[in-house]
Structure I
Amino acid sequence: MLNYLIGGGDIRSYVIQLLLCLPVVMLALSFHETAHGYIAYKLGDPTARNLGRLTMNPAKHLDILGFICMLLFGFGWAKPVPINTRYFKKPRRDMLLTSIAGPISNVIMAFIFALIMKLFIMFAGYIPMPLDPVSTMKFLFYCFLFYGIRLNISLAVFNLLPIPPLDGSRLITSFLPPKAAYWVIRNERIIYIVLLVALFVGVLDPLLNFATSGLMNLIYLIFGI
C-alpha cells in the first residue's frame with residue numbers, strides 16, 4: 001500500500017510502514033496478554049495482578065524476539081502471562097477460557113479497527129490517495145487502520161497454532177489426557193525451537209496467510225469495506 005507514497009519499496013517506504021506498525025503491534029500484544037491475565041484473575045488466579053501484568057503498558061508484556069518477528073513477518077508473540085492453575089475451581093475449563101481470551105481479544109480489536117475504517121471511508125467518501133499533504137495524512141491513517149486489522153488477525157491466528165508456548169497448545173492440553181499433556185509441557189522448549197525454525201524458514205507462511213486473509217475478507221464483508 002505504501003508504494004502509492006513512494007512509487008517503490010525503498011527504505012523510506014519501509015520506515016513509514018515500520019512507524020505505522022509499531023503502535024499497532026505494541027497495542028495488540030499488550031491487549032492480548034492483559035486479556036489472559038484479566039480472565040485468569042476473574043476465575044480466581046491473582047498471579048498476573050500481583051506481578052503487575054494487568055496493564056496495557058507494553059514494557060510489561062513485550063518479548064523482544066516475538067516483537068521483532070511480529071514486525072518482520074507479521075506473526076509473533078509476547079511474554080506469556082504467568083498462570084497458576086491451582087487457583088482455578090475447574091482447572092481444565094478455566095485454563096481453556098484463559099487461553100482463548102488472548103486470540104478473542106485480538107479479533108475484537110480487529111473489529112474495532114474495521115469499524116473505524118468503515119466510518120472513515122464513509123466520512124471521506126473514498127480511499128484517499130496521497131496527492132497533497134492533507135490527502136497523504138488521510139492515506140497514512142487509512143494504512144494505520146489496515147495494519148490494525150491485519151496484525152491483530154495475524155496475532156490471533158498465529159497464537160491458535162497448537163504449538164507450545166502459543167495459546168493453541170494450552171487449548172489442546174486442556175483436552176489431552178494427563179500423560180499426553182505432561183509430555184507437551186515437558187518438551188515445550190524443544191517444540192519452541194522447532195517453531196522458531198519453521199517461522200524463519202517460512203514453512204508456516206501458506207497456512208498462516210490463508211487463515212489471516214480469509215478472516216480479513218470476512219471482516220471486510222461484515223463491514224462492507
Structure II
Amino acid sequence: MIAVADYGVGNLASVKKAFAAVGAEAELVADPDALARADAIVLPGVGNFGHCAREFRRRGLDAPLREAHQRDVPILGICVGMQLLFEGSEEDEGADGLGFFRGPVTKMRGTPRLPQIGWNSVRLRGRHPWLREVDDGDHFYFVHSFVPEAQGDIVLGTVEYGGERVAIAGNENVLGVQFHPEKSGANGLRLLRAFADSVDGGSSGGGAPRIR
C-alpha cells in the first residue's frame with residue numbers, strides 16, 4: 001500500500017486521485033502505526049514549511065517515517081514535502097526538517113516574480129529508476145517561493161527561474177520533486193507510475209492505463 005501522509009496539508013485528495021489514474025492503490029494515512037506498515041510513503045505539501053514540519057511531528061508521523069527510511073522504504077516528497085526532506089528552511093528557521101538530505105531551503109531571489117506559478121521545463125542532471133519515463137526538457141507544474149540549496153550527486157533535475165534552481169533531488173530510496181506531479185498531466189502521471197512500480201515489483205501492474 002502507498003501511504004499518502006496526512007499531516008494537514010491541502011493536496012491529499014488530488015495526489016490519491018493521480019495514483020488511482022495510473023492503477024495504483026494509495027491511501028490517506030494519519031495514523032503512525034498505519035504509516036509504519038506502508039510499502040511506500042508520499043509526503044505531499046502545500047503551504048508553510050514550519051506548519052507542515054510541526055504538524056508532522058505533532059501527529060507522531062516522524063518516528064515511523066524515519067524507521068521506514070532506514071528500511072529503504074520508497075519515499076517521495078512533493079513540493080513542501082520535498083523541502084521537508086532537507087535540514088530546515090529559511091521560511092521558518094525554528095522548524096527542523098527531516099534531514100534526509102543535507103542543506104537548507106531558501107527563498108528564491110532574482111526571480112521575475114514570486115511565487116513561481118505555472119509550467120516550466122526540467123533539465124535532467126542525473127538518473128533514477130522513478131525518473132525512467134521522464135525526458136530531459138519535460139514540463140511540470142510549479143507553485144513555490146522557496147527551493148532547496150542541494151549540491152552534489154543528489155541533484156537530479158533543475159529548472160531555470162531567475163537562475164538555475166533544484167527541481168529534483170534524490171538517492172536510492174528517496175526522491176523529492178519541487179513541482180506537483182499530480183497537477184502535471186501525463187508527464188507527472190508517468191513519474192507517479194514509476195514510483196508505484198517500485199512497490200513490491202510493481203503495484204500499478206499490467207492493468208495500468210496507457211499514459212500519452
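Work out the source of 23, 21, 15 here, i.e. which of I, II gives that when semi-axes √(5λ) of the Cα gyration tensor in Å is computed. Here the read-out was taken from II. A value of -24000 was computed for helix-only ellipticity at 222 nm (-39500 (n - 2.57) for each DSSP H run of 4 or more, over all residues; to 500); which of I, II is the source structure? Derived from I, not from the others.
None of the figures in this text is laboratory data; all of them are computed from the coordinates on show. Just so we're clear, the structure is a prediction, and the values are computed from it rather than from any experiment.
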